[in-house]
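Read through the structures below before going on.
Bear in mind these aren't lab numbers, they're just calculated from the coordinates by the rules spelled out. The structure presented is a predicted model; accordingly, all values stated were derived computationally and were not measured. Cβ atoms are built from the backbone, for glycine too; each structure is taken alone.
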Structure P
Amino acid sequence: MNELKPVRFVDVALEGQFWRERLETVLTHTIPSQHVQLGKHGILESLTLPEPPPPLRFPRNQHNFTVQVFWDSDVGKWIEAASYALSHRRDADVEAKIEAIIDDLEKAQAPDGYLNCWYLQREPDKRWTNLRDNHELYNLGHLLEGAIAYFLATGRRRLLDILERYVEHVRETFGPNPGQKRGYCGHQEIELALVKLYRLTGARKHLDLAAYFINERGSQPHYFDQEAIARGEKPKDFWAKSYEYNQSHKPVREQTKVVGHAVRAMYMFSAMADLAAELDDKSLKRTCEVLWSDVISSKIYITSGLGPAAANEGFTEDYDLPNDTAYAETCASVALIFWAQRMLHLDLDGRYADVMEQALFNGALTGLSRDGEHYFYSNPLDSDGRHSRWAWHTCPCCTMNASRLIASVGGYFVSASNDTVAFHLYGGISTTVTAAGTKVFLRETSAYPFSGSVKIEIGPESPTEFTVKLRVPGWAKGVSASINGEPVDVKAAVTNGYLSITRSWRAGDSIELDLPMPAERVYAHPAVKENVGRVALKRGPLVYCVEEVDNPGGRVQQLQLPRNAEVAVKSRGDLFDGIVTLTASAERVEAKDWANNLYRTTPPARIESELTALPYYLWNNRGGCSMQVWICEA
């Protein structure tokens, strides 16, 4: 398998305007405002186990479930995001807030190591009785990821010690041995955290526990059936009706179709890819490849959104990709990035990096507003103006998923091994790696994603031979490159989407890569019935949309783009600190002469118009109005 490892985000400086602005917004606005919201909604208070327990802020629903059971996970994700922020810039106030949370968790922890604030406060006699629904291991996973991030950022390990004691309790509780529960979490996440803990500590027991949870999933007799019976319930009364919902309908290696809740699926596949890499498990790798092919060929929105249905927050059937009702949860796109990066490090194949980039710039980035304090949970591709960002949510999972991704985005740009450096993303970064035993300074300069002109400066401490690989995106055509001004035969040097250059590098060497970015029309597979006769606009990695604020005169759904209309590229320094928009001559269908007629035998009038499209990730930052990605083609 591939020996490349990601260069950690703390070792990558974001220097380009695009990501530097997003990171600064997260550091100065998102992280502090999220802590305020955690306090405002009672989530921080819940860690103190107040007596008597206060009334539920979110009453149980028709399935006897309340989102308060996974409040611990929201705290864990905030600690993780805040810790990533601390890695960029230490902040005594943020550290004090994290320490206060640790104080509460330390006091709450049971003598046997168990630590779940919902159960400790409200149902102490029912812990580990409903893994299917109540997220105990999921909560632990996010708390553990937060503890690891905080330790790496500050060197403080009190929270990590607390969570490691909890992990030991879990290790004693779950497993195949007599007296142990043969269970696993209904919402996958703990597996990812355990792999991170293994990589931090080197303790194989953590990797083995992650492998147990993955390997046990879906085995018979089904654990969730046995658990339901023990609670006095009938397994057939499970509200989701099928264990496809949580991907436990069959053992993971037997799964060939992506089903169920989208975020759970992406977390599980990410963990499977992790284990495939760490254990050299070829069967897990093959399963990941089969599932990847399924989702990419028939279940992913052009924006990289995943999951069309609100009912299961996930997948339905092949090619079911409605636009106005698209669920496409922000968390699912973030988790897809996790999975894509892991697949990329199993095999250095540009198709994984293409999806990682697509999800990053479109599906995930749209989840956080420009001001850093408003969010999308679901991400439709068509809106009448009523879909808007919120300051918080009953289930605030997407808030911290967006912030922790952006705060750590530098970790997705570059990978290195003993003899190779690979660039996966562009956008203006610098880092220092070790190649062939020599320290090498690298700087990538570009105005990506709005320009495809990329320059890579290479500065080894002494002349050294190694390989530099530059990703050539699947969307890029007519690519050219040069080394110190000398042209490179790109076609001959590209394998699996990467331009590979091996030579003895010297300080002052540079590579220039030109990725042309014309505006392109994109069409959906004819089986996607909602998009028959429609076209989407794309430029480079960015998917575009039309928003009414840029196209006055009525809802944008009345616009039609003639097939022969030229789509022009326009730099707009007056919008969002400088972006690129797309413009074209269009037609607008008029309803002025229809009076009160609902139907008639003559077609509506069309008037000449101009269409302006902006990157999808920016929509709904200027108030509510209609928006559309897929435009009727005239």
Structure Q
Amino acid sequence: MCGIVGAIAERNVVEILLEGLKRLEYRGYDSAGVALLDSDGNLTRIRRTGKVKELADALHKEPVKGSVGIAHTRWATHGGVTEANAHPHFSSERVAVVHNGIIENYQHLRAELSAKGYGFSSDTDTESIAHQVHYELDQGADLLQAVQTAVSKFEGAYGTVIIDKLEPERMIVARSGSPLVIGFGIGENFIASDQMALLPVTRRFMYLEEGDVAEVTRTSVIVYDQSGQVVERDIIESDIEHDAGDKAGYRHYMLKEIHEQPSVVRNCLQGRLGEHDISPNIFGQGADEVLANIKHVQIVACGTSYHSGMTAKYWLEQYANVSCNVEIASEFRYRKSFVHPNSLLVTISQSGETADTLAALRLAKSLGYSSSLTICNVPGSSLVRESDLAFMTLAGAEIGVASTKAFTTQLTGFLMLTLALGKHNGMSDVDHKAIVDGLHSLPSKLEETLSLTQGIKDLAEEFADKHHSLFLGRGDQYPIAMEGALKLKEISYIHAEAYASGELKHGPLALIDDEMPVIVVAPNNELLEKLKSNVEEVRARGGIMYVFADKEAHFQSDKTMRVINVPHCAAAIAPIIYTLPLQLLSYYVAIIKGTDVDQPRNLAKSVTVE
């Protein structure tokens, strides 16, 4: 969601801040701003609504310099998209603040600060941070003390960076619930909400832990924990490679990432899948011993990752003989739940920083789960650091807001988890071999599926004037239908709903007419004949069908049904294969609709607030 970049150096940091913001654009935002402190003690702020380019143009028209600076891209939570609500926020032209997260008690703080004479020029919760820090400075505290005292009054989530023009030699950083990373240079240091922002200037990073406050100067970083004690945090060397401007010749990041799926799935499997089995402990040191005792799996996730977990439920129960519950993280964390004996908590997140999922993990630690595992794409993220076990999907940087390759690598990881748990719970040799063989064939089957692109592109033309659609699937294809509907609504803004096909007659049939396209996923499995009956129910009511079917399922195109033949594949990997055509359909419909494919309106890549 919101993005933070900060720098303290001997040189002018304007271009470092701007480049950092550009590298965070994929996370989603609606305005951007920068505050700079120069060698004469002048604190200057420039903010703009819209893209980072608007801010960059303003800075190039009226150049400013500064060796200390903070910058921000905002995704509106409190107050509309206006320049006054954009970060950084000031207090008395002395204190400047950028902030990710939500201060839940900001109205109470605002009232207290207003009574003390502070005026508010924005509708945000963040401005209360600036004024609270300024108030503590006025009481005689230095900047570090002021921030430590101020944050003790905040309720909610924050990742925040504060500078004071009267103390230009340092920046203070505080983290609670919203991630922050410190980057180390030579005679200069940096701060960001995502290490991607800092890759041009450093590869050495330190992740702040929950409740940390850090003092950052040009030559040092001192971290204090929640109790105010100085603590050591590990410094890691990142090997992530990412050029935020490289679409590799594709029109959009999303299309590039769709076409990367065969190679990233191959990377995900490499070194983990042997000829006849998975390698031991691919989920972490000692994982095999932990998984040997697991009899139940509780999955928590949000959005696309939730659909991944829904698919995994079918696999875990059908093949591994392990019971499984799947729950949306924002629901799980706020209700009393029953913990089964010998339960494994599995969290899923592309970013590893999804606020509700992270909160669910922290709650689960007190509930008696045997162990926790995360399936994640970002090494060093909070979920990875705080889980007992971790499976890295190795999908590489995913820039498009609508997740594609992260989803298919999550599913790949879940199939390997199915094998790992099935080994201890009576999985049949036939099922074991079928899954292993399916995984071996998966990259090539994905490549074959991408050859359907032109047919799907042609089909998308028929959606140009549509406003609603239905997606249908049965069994483990039902969550894939859910994911297809999500993708279409995310990037084309067409209202889409997904149903288990057997539910048609329980309500959705009332919606069927020739203006409601119905998209069906139809692999050649044991539910095929049931699915064909559901298709006939739609045809009998004048519905127009778009069927992605196994070529051996014998669907035939006619005036009421368009059929795209999907390569035949093993049943276990079919949900992964059938994901790709739905991604491509959504992409090409969005192109026809003229939407912003990579940064759809109102959405953010990494949801770090509730």
Given a value of 0.65 for FRET efficiency 1/(1 + (r/R0)^6) of positions 57 and 201 (r between Cβ atoms, R0 = 41 Å, to 0.05), point me to the structure among P, Q it was derived from.
P
Given a value of 4.1 for distance in nm of label points 7 Å out along Cα→Cβ at positions 169 and 329, point me to the structure among P, Q it was derived from.
Q
To test your reading of the models, identify which of P, Q gives 0.05 for FRET efficiency 1/(1 + (r/R0)^6) of positions 425 and 457 (r between Cβ atoms, R0 = 25 Å, to 0.05) when calculated.
Q
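For distance in nm of label points 7 Å out along Cα→Cβ at positions 377 and 481, find whichever of P, Q sits highest and give me its label.
Values: P: 4.4; Q: 2.6.
Between P, Q, the highest calculated value is found for P.
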